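Take a look at the structures listed below.
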Structure 1
């Protein structure tokens, strides 16, 4: 991998990982790059060339496209053409701490995270040419976010979040209309289904050795892209999710059976009882033996709680 990947903490900051700016022929990034954060781009005027992975397309005034994390890309000028592209960089977690606001927006999820994996000839998607009415709405939201970001008055973060969420909803609606008009793209459905099947596999095979690389392959994604998409959808990392399932199943066995803690540890997928104990206490505040004792005391004397 020969291109840089920009970390969001250095690029956006940690307290409020958001930035909005305008790129043109004088200040565009001249190197192919990727980033940990998410980016929405809107062509405010003119036209330029958008490269992502090994594909490219010409984008023009009114085009709206998404760059999810870890996908290499670059904007390049066209000979003799000016352009202005507004880039909105952010971490999805600023919308909602658990990122569920985005994961529940199915059409936006397809547009932003699934569609980048799909290309049709030289016409790379995601790229929506927004209707004139929605172009005006997008430009109003962009202007509002630019003003709030520049002034940083009391409540500016909340204002930006509200405008950004409206923008994401609008993008999802535009994509839904595009998708309906085009009759749907089977390849998008295949990619989405593969991703959800990978999550279902985790839910039913939590006791087995689970490798992120193998699950990413099942989803037709790179490991980094799968990891980012997984966190968006589930609100936690792959490792956190797997450990939470295993601990939850361990709790069921501790309360509902007399199995030895070592046996429970192996049964729910931990190959080391010490690791199971540490993760269990981190999650519940108690060791497995303390949890079992406490739950049985409560069961025998419910009034004591």
Structure 2
């Protein structure tokens, strides 16, 4: 009897796909639409419109007084022989390759510690989350002072153990290292909170069963925590990678325009800024942004394709 009723309901839904929405009143639908309208409006105004504008502007050449003309693929042909863009791509990928994995590993380790039974856990959570609520401009200025070769606290600490600190920000070898350190530190706060929420979503019965079987902390971490936390790791790796590929503000605040090491840390986003607003070549700057967009999309697609081999969604 119940099976026949279920079949009738399914058949009625096939005949009338909108039957699900009939239980909602018109004023409820309008109220829901008003609540989500600001989000969609923000996406359209701040994401979709600038996206299509950038794509269009990449086929144009701008004058000094705001006018432009369509030049076709001229900007993209110029990109092919731009050694500065190639160097910026190398810097961006190098920064992302080191920043994302290191930040995720450290964040998972700290989140596991904060999820355990320790005293002052709330205080530690607040301390680790502070980088996430600190303005990037302030972060860049503070670290610029800390990395200063003359009076910076980092070189002062190194001198206490007999190590001569390098010229972090003005050396082509060490400038990218300093940027990676700051990038890892500034991304820890959000990652720790997200991983902590993922850890709290893992049922404690799994760990209790593992303890009965004689599993130790290391065994439980790699056999339970890592597999069940993999969806959170996948999500955070995507968002952190996209953020790393768009690094700009840290470079702007830590390195001056006349810094001899700027070329060794200049990212694609920073190169876009220089061409668009310093050299007033907005068409070429838009072409650089489109290249960055394509690279980000390709890497994201590859990550989504590979996640089937290591992400476990079922608990």
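Assuming 0.90 is FRET efficiency 1/(1 + (r/R0)^6) of positions 69 and 157 (r between Cβ atoms, R0 = 30 Å, to 0.05) as calculated from a single structure, say which of 1, 2 it is. Clearly, the read-out refers to 1.
Structures 1, 2 were shown, and volume of the Cα convex hull per residue in Å³, for residues 109-236 alone at 163 was computed from 2. Which of 1, 2 yields -21500 for helix-only ellipticity at 222 nm (-39500 (n - 2.57) for each DSSP H run of 4 or more, over all residues; to 500), as computed? Going label by label, the one that fits is 2.
Can you tell which of 1, 2 yields 2.4 when distance in nm of label points 7 Å out along Cα→Cβ at positions 93 and 117 is derived from it? This figure was derived from 1. Each of 1, 2 could give semi-axes √(5λ) of the Cα gyration tensor in Å, but the derived value 44, 22, 17 comes from 1. Looking across 1, 2, the calculation of FRET efficiency 1/(1 + (r/R0)^6) of positions 29 and 61 (r between Cβ atoms, R0 = 30 Å, to 0.05) that yields 0.90 traces back to 1.
Here the criterion is relative contact order in percent (Cα under 8 Å, 6 or more apart), and among 1, 2 the highest value is seen for 2.
Read-outs throughout are calculated quantities, based only on the coordinates presented, and are distinct from any laboratory measurement. Everything numeric in this text was worked out from a predicted model, so none of it was measured. Cβ atoms are built from the backbone, for glycine too; each structure is taken alone.
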